[in-house]
Structure P
Amino acid sequence: MAHLVAPSLLSANFLNLEKDIMMLNQSEADWFHLDVMDGVFVPNISFGFPIIEKIRKATSKVLDVHLMIVDPERYLERFRKAGADMISIHMEACKHPVEALRTIRNFGAKAGIVINPATPVDVLSDIIGEVDMVLLMSVHPGFGGQSFIAETIGKVAELKHLILSRQLNVLIEIDGGITLQNALTVVDAGVDILVAGNTIFASSNPTETIHQLKFIH
């Protein structure tokens, strides 16, 4: 399939969020990527249920909710009720990831697992069959605007091999430092979904930047 583009609303203008949402609705963006941070798992705090509920009412596009929180199991049902279509949890933050992933699916959402830059792909070997998507962090989670960690390309290839060897239908998403300069390399490595924040929202023409990310060549 053609790759998808998921703008990260962490980089949007929260004083004028409705305008940015309308821009994304009218653009070629496929998903909305929503980073939820608790100030514990990562050294930053973002937004939670009320904001997601409002975004859900303002778009029909997929809400891709990335939980950077400890013990995400406590809140899975609430995020689903708030409007999440895809819920991704961190391998590093979850005591019982298989149980949590199954719970997400039982609530009717797609289930994703996330690994940080320092976490090897082989930790996913036993749970890859439980997920709809794997999100590879290509920066250290917590803040936008960081530079892409080049070693992530090798992890993409390793993950792609794992998925194909098991004959699974699992998407690969990448988040952190995605630009117009490195997007093609990332897609060629096997990534299905590009998350981009500053690259889109700091652009003088975000709609055109989304178009370029979508049809990079």
Structure Q
Amino acid sequence: MYESLAAVYDKLIGFDHKGYFAFVAPYLRGEGLDLACGSGAFTALAAAAGHKMTGMDSSPEMLNLAEGRCSAQWVLADISRTKFPSNTYSFITCVCDGFNYLTPRALARTIHNIYNALPAGGVLVFDVSTPYKLKKVLGNNDFFYEDGGVYLGWNNSFSRGRCDIFLTFFTPEGEVYKKREEEHSLYAHGKEFLLDLLSGFKAEIYDGETFGRVKNSSLRWLFICRKV
């Protein structure tokens, strides 16, 4: 996953990392762990704000990009199969759909491990693409993007709570374009399911794009959770 997409990920993702970080920054204190950190965009913003950071991701290609952003510690690991060290991090984040890649069972295991790792008062910040987005917006629709000479065909198939995404993209290499393909699966986690998993936290939920009130048409939910 992200083996080919890593080099053009930041160009195509269209995610407002700076706005996102500015909104959640007041909740962050001390040392942090950024799960599914990808190319390290959020990790680097937190590090620049003075936090000692660790970024964790299962893609070596993405971590290669992340290493050039800041002096954080980078860990190659599957976040759903890692037991995080206790009393090391004051906050843990998972930004831009990282939890959507986990099955419901894997997500339950991951949040359980996060809860055990955080101290009392520790903060978990994460977002997910909403079921509305995965079912109604991506659904069974196809998209096409072009940006700076990178061409991307995006084909989706939604069934049984999961959106399978098939990406075909062309990137310039000299006088020719190279074709690459990747497949991704995003799971639609309902709000009540997530709140059940967060029973040990006091959770606040925001629209993850406007940072305001959640609406029925919200495409992303942003959870800010404090361990109680």
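Going by distance in nm of label points 7 Å out along Cα→Cβ at positions 43 and 91, which of structures P, Q comes out largest? Kindly include the intermediate steps, with their values, before the conclusion.
Values: P: 2.4; Q: 1.7.
Going through P, Q one by one, distance in nm of label points 7 Å out along Cα→Cβ at positions 43 and 91 peaks for structure P.
To which of P, Q does the computed value -6000 (helix-only ellipticity at 222 nm (-39500 (n - 2.57) for each DSSP H run of 4 or more, over all residues; to 500)) belong?
On the way: P: -9000; Q: -6000.
Going label by label, the one that fits is Q.
Have a look at P, Q and say which one yields 21 for relative contact order in percent (Cα under 8 Å, 6 or more apart), as calculated.
Details: P: 21; Q: 18.
Derived from the structure labelled P.
To which of P, Q does the computed value 8, 32, 38, 18, 3, 0 (P(r) over Cα pairs in 10 Å bins from 0, in percent) belong? Please list the in-between numbers first.
On the way: P: 8, 37, 40, 14, 0; Q: 8, 32, 38, 18, 3, 0.
Computed on structure Q.
Just so you know, all these numbers are worked out from the coordinates, no wet-lab data involved. Just so it is clear, the structure is predicted and the values come from calculations on it, not from any experiment. Cβ atoms are built from the backbone, for glycine too; each structure is taken alone.
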